[in-house]
Structure P
Amino acid sequence: MTALQPFELHVPDEVLDDLRARLERTRLLPDSPRKPASGMTAAYLRELIDAWIAWDWRARETWLNGHPQFIAQVDDAAVHFVHLRSKRADAPALLVMHGWPHTFALQLDFADRLPDFHVVVASLPGFAFSSPYAEGEMSEKRLAATMHELMTEVLGYERYVTYGEDVTANVSDLIAARHAEHVAGIVATHAHFPTGDERDDLTDPAERAFFDELSARHGPDGAYGHVQNTRPDTLAAALNDSPAGLLAWLTEKLVEWSDTPPGDPSAVERRISRDRILTEAMIYWITQTIGSSFRPYYEGADQPDPIPPTSVPAAVFIQRHEAGYPESLARRHYLDLRVFDRLDEGGHFAAGEVPDEMAARVREFVHSLN
């Protein structure tokens, strides 16, 4: 079994001093006249910058360190993860994976609500405190292999439940499809999407309408992904040098993809508190991982390979950002679909936005498997 290295976070004072100085020198621009709608305004960014300058990071750092964290060598990456062990030795194990632009930290409130589980909240290679893969691409198949090795060979769980969001939705599906003998169940709030070629063959009107709507939204809303796919290093150079720019880039997506009303960016704080927004920005800043976080966008995740259906027990909870997802799609992919429901609240970051609701649903599903 791979040796685990305990991990504790302590950001040097000089890093915090440099960050504060950069924030204090921020040159903000006013909103452009007649600019397209987005999840960021100059006024809200000003609020967040001022809050970051005055923020008590040490208190937040202490909170993060209250969650046992480790580093393990998996493949050729040093993988960081939180491991919350239940007092019950026979408790079910749950793998929780983030996507972009969030980190493991946004999912800790959810993990804290599952003391009757052994919960592993992993940082993907190249995100937060996990190193990037040293060689080769960062594909969904490789991520699935890494996360499965972490759960089985490193941590010794023979069976576990898997959950992924955004980039790791496909990773979670791949784990369930490739390692069914080790996966007790899969929970999905980002239910399986067919590939582009597979969508061309769809005949069901509801399914075609759903993807037509997504395509229509992708035009005005998908520029971030196109840039991260085609000019990742140019963008990363700017964001890695400007904390205000980094904060704007990350928070815009937290606003637009969460389950909050449009028009007022600050409304995101009803779902994701200001402390949590600043924590996400801080982790990207201190680790300088914004560039490596773009790798899934240009190394295969943007045009993924087909994923075979999975026979493991599945629970699908459709989040509000994809509210029209047809049940028929889920039933074709999750061959043992035990639960299909639509969340009344909670968007793209479901585990982070509605942690109480998601914890209750995961608990009910997993306990039904016994």
Structure Q
Amino acid sequence: MIRLMNEDTEIKSTPLLDCHRQAGGKIVEFAGWWMPVQYSGVIEEHQAVRQAAGLFDVSHMGEFSVRGPQAEAFLQRMTPNDVTKLVDGRAHYSGLLTEEGTYVDDVLIYRLAKEDYMVVVNAGNQAADFAWLESHLDGAEVELADHSKDTALLALQGPKAPAILAGLTTTDLSAIRYYGFAKGEVAGHPAILSRTGYTGEDGFELYLEPDAAGKVWDALLEAGAPEGLVPAGLGARDTLRLEAAMALYGHELDRNTTPWEAGLDWVVKLEAGDFLGRDALVRQKEEGVPRRLIGIEVTGRGIAREGYILSGKDGVEGIVTSGTWSPTLEKAIGLGYLPTGAAEEGEDLRVTVRKREVEAKIVAIPFYKRPR
């Protein structure tokens, strides 16, 4: 639930709250944090990211360190992707799974050094994720620590992001591939510069000390203003990630959803050995995946919002998990789940929008791919 800001609450603030106020950000409560939902407007910010660049505060995300002689083995046991394939300076997308193969959370794992990893988790799951990992240590030679309070995170996203950032760092950005990262400085402040993001565009996520966040934020906006850089909020972040069909925990992912169902097969490396939830995933794959995540294009009048009912062929029903008006495609799009037999691309759908059925169809995802 999103709530407008009330000074009497005890909700957490990122180090950039004053910066958001000064920039005219509309502040709302999100996942226990005061965050900017928009500044100039969702569509304007969305289009700036697609055409130039946008700067996001994502300091509400959680960061854990996993260190020690058995750090790699521990993460290999706790996640379905192959941690042993990571080398220093590389990260990958993965998940924390239950024994049933469903999601506790989706995460990023960074290999900082041989026995030193960083795990980035969603804001709303921070405490639960830490407790989950801690409860599965089982005496492993691992030091698990929560560094979320000591870490600020900015996301500079868009086709002009690399050029804007290059003017504020001596780090060779061209040497950092997608899902690669390097330690360096930005505007004179120590940072991890990671070529990752949640928008479908090129860009970087910058891990900083909290005291440096405001200074780097201001420096980036000043340097990027001539190139069209704008501050961007949660609203644009959501429309951008939806166009790119990037899953959001609590929508496409939850404790009832497996990677097979969510179309995240590429995250699961069964051949890499045992991990929590592996047996359940093998079993579901053998027995047949009961439902699939689909892309929805609304062809009638209306928008497919979260929780709306989908009606597929032969009357089978599913549910919308995310939906919006796409500023890039100028049409209503969404993600949702349907039984596997009814989840074929090109099939017609009906979406129940405010007690009336609206025409839609199943389309390929992602809806948007950036030009290469």
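Every number in this text was worked out from the coordinates using simple rules, so none of it is lab data. Treat the numbers as computed from the prediction; the structure is a model and nothing was measured. Cβ atoms are built from the backbone, for glycine too; each structure is taken alone.
Kindly point out which one of P, Q the value 4.7 was derived from, the read-out being distance in nm of label points 7 Å out along Cα→Cβ at positions 26 and 82. Among P, Q, the structure yielding 4.7 for distance in nm of label points 7 Å out along Cα→Cβ at positions 26 and 82 is Q. When mean projected area of the Cα convex hull in nm² is computed across structures P, Q, the figure 17.8 traces back to P.
Consider the structures P, Q: one of them gives -12500 for helix-only ellipticity at 222 nm (-39500 (n - 2.57) for each DSSP H run of 4 or more, over all residues; to 500) as calculated from the coordinates. Say which. For helix-only ellipticity at 222 nm (-39500 (n - 2.57) for each DSSP H run of 4 or more, over all residues; to 500), the value -12500 is produced by structure P. Among candidates P, Q, the computation of distance in nm of label points 7 Å out along Cα→Cβ at positions 178 and 234 that gave 3.3 used structure P.
Quick check on the output: 20 is relative contact order in percent (Cα under 8 Å, 6 or more apart), derived from one of P, Q. Which one produced it?
Working: P: 20; Q: 17.
Value 20 for relative contact order in percent (Cα under 8 Å, 6 or more apart) corresponds to P out of P, Q.
For the set P, Q, ranking by Rg/Rh (Cα atoms, Kirkwood Rh), for residues 290-353 alone places P highest.
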